[in-house]
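Quick heads-up: structures coming right below.
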Structure 1
Amino acid sequence: MKKDLFSKQNILRYGKNSVISVQHLFAMMGATILVPTLTNMSIAMALLGSGIGTLIFYFITQKKVPVYLGSSFAFLAAFMACIPSADVASIGDAVWNTAMGKVSVAVFCAGLVYLLFSLLVKLIGYKNIKKIFPPIVVGPVIIVIGMCLAPVTFNSLAFSSATYGYSATWIPALITAFTIIGVGCFAKGFFKVIPILCGILAGYITAAIFGVVDFSIVKNAHWILFQKSAFTETFGWYSSISFDWTVIMTFVPIAIVTFMEHLGDINASSVVCGKDFFKDPGVHKTLLGDGVATMTAGLLGAPCNTTYGENTAVLAITKNYNPNLLALAAVFAIVLGIFTKFGGIIGSIPSSVIAGASMLLYGMIAANGLKTMVEAKLDFSNTKNMIIASAILVVGIGMNSAGQTLKIGNIAFSALAVATIVGILLNLVLNVFTRFKKEESGLSATGSNYPDDEENTTNK
């Protein structure tokens, strides 16, 4: 058995799987690190929370759903409101510890909300949940996911250009993007499944030549998280844990928004992989996995977790949907969180390189939304279909471009959440109206100008 385990064939297979998993690691890294950077939280804890959370999700979903969980942007405003900025308090000092003691409890409670949603979905049944997500809603929502992420790329490029200059920003970004395109389209064999990793390496080398790689991040990082100074700095807030209902109520309602985003992301993953994850292992289990992962993040002092569209795009590009590779990427994230010097190397990747890769990743998500509608053979001469798709796209992309959210009390609904709600409500209302008109006129479903109910209320 040992001989077989360490045979040349198995060693090559393990090596290939590791490289593909590292590619997933790079895809999630930019956003996962950005959240703690913006909110004055620990990057090491963000990596640990991301990796451990993904493994929890992996096992709860019975190793069937190839999804990676990273730091959620939906809670960004809540973290910024409750954690003092770096110029007010440093990580590990008394003021920061007091704030983190309250925030960690709030993050844990936000995860509990997911557990309640999971129970509710289980009681309602996945078929009833899917009825509110027909292809005419799913397709445009997936497009909005990609398009809402797209401005992040160009905002990052604009900021980097102002800091380092256009050449030092755009050349590494374009080298990254064109390397991904070239490897993805023309490479053969193993290289064909690692275009993103090849692109990031090419972009990193180019950025280093231009002198925009900040190697001080690597130099200043602790070697290992469990060094006394690093451990005390990271976990000192445990002595300050407290229940602050104001902080809790700042976080908990946001879980309502991320619930809608979760459904959209799982739909996107189902479309990309050609499997119905709503049915098997069940969307109640994906919600449970996301919830327990977020609760664990609260225990670690990490940002809330969420399903990552970037990694779904990697699946679409590579056509490799093996959930084990995402689990291995999670293990690598945990290693980077513990051996913080290595995490510093990843953190030194310039934003221009991440942006170059993101140009294709985010576009690929949107393209899969188009694929959903094409494969469902939706009839866009049908006025109802045109109205639903148009409303979702305009609301989602328009609100996001304007930086707008829908605020109800202390709850801020993101552009994606509002677009999803608009699509669901429009579809349900127009379906009811259509049935009423059919009954009133005595027309059969096939004689109507509208597609039948089955076509409009199921995923194909």
Structure 2
Amino acid sequence: MKVKHCWAIAWLLAGVSASVPAQDAAPGPVQRQLREVYRELVEINTTDSAGSCTAAAQAMGARLRKAGLPAADVQVLVPPGGPKKGNLVARLRGSGAKRPLLLLAHIDVVEAKRADWKRDPFKLVEEDGYFYARGASDNKAMAAAFVANLMRFRAENYRAERDIILALTCDEEIIPSPYNGVEFLLKSHRASLDAELALNEGGGGQFDKSGRRVRLSILAGEKVFQSYRLEVTNAGGHSASPRPDNAIYDLARGLARLGDFEFPAKLLPITRASFARMAEILTGPEAADMKAVAAEPPDAAAIARLSRNPSYNAQLRSTCVATMAEAGEATNSLPQRARAVVNCRVLPGESVQEVRSTLMRVLDNERITITPMGEAVLSPPAPLDARILAPVEAIAADMWPGVPLVPTMAGGATDARFLNNAGIPTYGISGMFHDAENTGVHGLNERLPVRSLYEGQEFLYRLVKALAGGR
């Protein structure tokens, strides 16, 4: 473990663990401006099937130019072959005394069918203290806050010590995608993203069922995404004459073995720190298990108990799970082909090739071929050092006294993996608190507490100023 990581973990563990509710602030002109930006962004459909990131990027760019950013500093960059996959890159120029700060938010959203939703997913609805819409949380809230804050900085004639770069990008939700906005910008417009560090999605706060703030998270690592296509083929034949090498049965038996398999647990520095901090926040047997898991050596029985929780299990080990399957050609024919997709999330530092070898061993059938779907992008964690921790802690303590800051690793993948690999340390921190359940992210009736949008905007406004310096 590097010294700066040791220091950061000790610093995090030393914080106050109690949390208290904060008072809601009545929306003023700044918040009303944000709501208009948010509404416009949410109501532009940016799904892969029917939407356009380009339209959303152009709309946000128009707002920034109207706010006074020079047209030369507001660009919509569209990858070749993807006319609806445009990305906005805007720059608020500082003195240049320090390297730039990058603000990253994806503006594409997952699919949403109107027939399945209680409300139109592409109309912003405010109801019972929540905003409802596709992208209300993931990730148009943060994108809108960044846009509104850039407008606010411009109105204040804020002169930072570094340029502030805003990148609103497409196709984060599609892995792999030939049009991923961050990949495209790094490859074709590298200078537009050059920065000392970046802020991104992934870290937020959590309310408990009573609305009490439990914790604020900062994301500084994520697992590696890699999917595999499994396939079994044979000659097939008439269903009246079954044969022993049925493609469906071969595949099903292999998948059943995978379903019973569990990768070994492995504690990383960030997950150990996260469990140790959560042990101070929670109570009862769960807190005791987290403390035992964070110990050296970790307690195997406590690991087994925490692993029953899918969220904790994802923090403790690499995972591979079947997500799609298809087979057969006709109801009266033996299947000539059976296919499945297995999605793996690999712990940072573990070998993706070894995970594939483990898959082959567990499936235990040479007739099942395993083909990678795209190339895994390794994701080294960003260092948790004072330049990011100190301002986050100070601002959080002022806005939400006593709410603990918890380091986390994402079980999923974000575009931070591309930036970290490009030498731009990227941190997930939004200051937006969510309910522990029923957020609807990637599901039905996605929602965000109204107060979380406005508080997140203020948190990010202060954090960007603290990181960018100047006046």
Structure 3
Amino acid sequence: MKTKLHEECAVFGVSLTNNEAVGITYNGLLSLQHRGQEGAGIAVVKDNHIYYHKDIGLVSEVFANKKLNSIPEGKVAIGHARYSTTGDNKKNNTGPFVTEYLTGRIATAHNGNITNAKEFRTQLKEYGLKFNATSDSEVISSLIAYCITKEQNTVSGVIKAVNLLRGAFSLVIASGKNKLIAVRDPNGFRPLCIGQNEMGYAVASESCALDSCGFKFERDISPGEIVVINDGKIMCQGLKVNNTEKNAGLCIFEYVYFARPDSVIDGLSVYDARYNMGEVLAKEYPVDADVVCGVPDSGLDAARGYSQKSGIPLVSGFVKNRYIGRSFIYPTQNQRDSAVKLKLNPLSASIKGKRIVLIDDSIVRGTTSRKIVQSLKNSGAVEVHMRISSPPFCYTCHYGTDIDSEENLIANKMTLEEIRKQIGADSLGYISIEGLKTACKQCVLPFCTSCFTGCIHSIKTKKDDFEKIS
């Protein structure tokens, strides 16, 4: 059961005029590590062949011990960092997925969740295709390869395949003919952007990866757009995917938690969005307090906004241990119960004897929030007033945000006052949905907020709605 939300994956790809694609892709994945920590992989095109390496673990772990040097350099490469929402956390479920077909091969990396993947897996098996993984990303790669064979053209095959898909998908595809193809689903659920430098073009889940790798951010890829790059030059852009779903849009939690604050997504700085959330919270839930502090890391920028709007001083409330990895083991129950202090230890010099406004991005089950509030009070805080920069999570997500089952979501079964008592806060306030939209109003896309509202999009998963491959 989850105590935090997670995003499914990160994708990165480059098409260059020189043979440096692998090293740049590795650096791009390092910059996107926050989006997925369970596995990583890189595939490169070299002399019409695709070479790849992938495994479970962090990017630096997967490519340690000269593993990166074992992949030949080339002009086109794609990379993937995975957080699993479909399929077990195994090497076979990590991208990129390399699929061979009659006349060539492709490698595909995917961020999102396909709602009709199960039906395509069944149909493709009937056509004789074999699957080695349980991830929907493998289904996408196989479907694209099948359609390329039918269409006898790479770009036409990609267009045909993605028009059949439902759900969330930002894709980077490398073909054996040195093409790099980027696709964003027609709803724009997941971010995808493109940048350029003197060597060629790069596409990435977030602009921070472009910055880190020396590419100038050009623009976000539009919802439903396909971009084709060859030999470091854009050959085609503006091609459109159909099948927009009702009431869909960019997942608003990209701004609340998922994205790095130095990224810009669809016209809005992530830092500005979080700062604005803090200002809105100060307006919607004012309180008489001595200091404001944020829960690292995604609560820090909202805390700055709350402090600025309210006039209450901002302090550092915690020291974060940045050296505890994913595999840190808590051998006893007592150690597990106090694990939050191993990562976030209250800074008593800032909080002792103070009435605190504590800013965090979300409450999922309430267990972590309760431990954080209690740790502040144990360190001398007189009052803890908790403010949350997202509305209450009441519903699960069908598009790749790993929200716990609804029966485990505290806001699904408790009132605001009951949650406040459960976590031990002196007061509690969640930003309103309209307040969150106001904080993110500079985004050029509409938002998906179904995890807050329960407004479920039209998801084609039933057999009688299923559009078969022709």
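Work out the source of -11000 here, i.e. which of 1, 2, 3 gives that when helix-only ellipticity at 222 nm (-39500 (n - 2.57) for each DSSP H run of 4 or more, over all residues; to 500) is computed.
2
For Cα Rg over 2.2 N^0.38 Å, for residues 36-139 alone, which of 1, 2, 3 scores largest? Could the numbers behind the result be given before it?
Values: 1: 1.36; 2: 1.21; 3: 1.09.
Greatest value across 1, 2, 3: structure 1.
Looking at relative contact order in percent (Cα under 8 Å, 6 or more apart), point out which structure of 1, 2, 3 has the largest value.
For this comparison of relative contact order in percent (Cα under 8 Å, 6 or more apart), the top structure is 1.
Taking distance in nm of label points 7 Å out along Cα→Cβ at positions 60 and 308 as the quantity of interest, name the structure among 1, 2, 3 where it is greatest.
Going through 1, 2, 3 one by one, distance in nm of label points 7 Å out along Cα→Cβ at positions 60 and 308 is largest in 2.
A value of 33, 30, 18 was derived for semi-axes √(5λ) of the Cα gyration tensor in Å, for residues 132-299 alone; which structure in 1, 2, 3 was it taken from?
Values: 1: 33, 30, 18; 2: 42, 30, 17; 3: 36, 19, 13.
Here the read-out was taken from 1.
One of 1, 2, 3 was used to calculate Cα extents along the principal axes in Å, giving 71, 50, 44; which?
Clearly, the read-out refers to 3.
Since every read-out is calculated from the coordinates, none of them should be taken as a lab result. All values derive from a computational prediction rather than experimental measurement. Cβ atoms are built from the backbone, for glycine too; each structure is taken alone.
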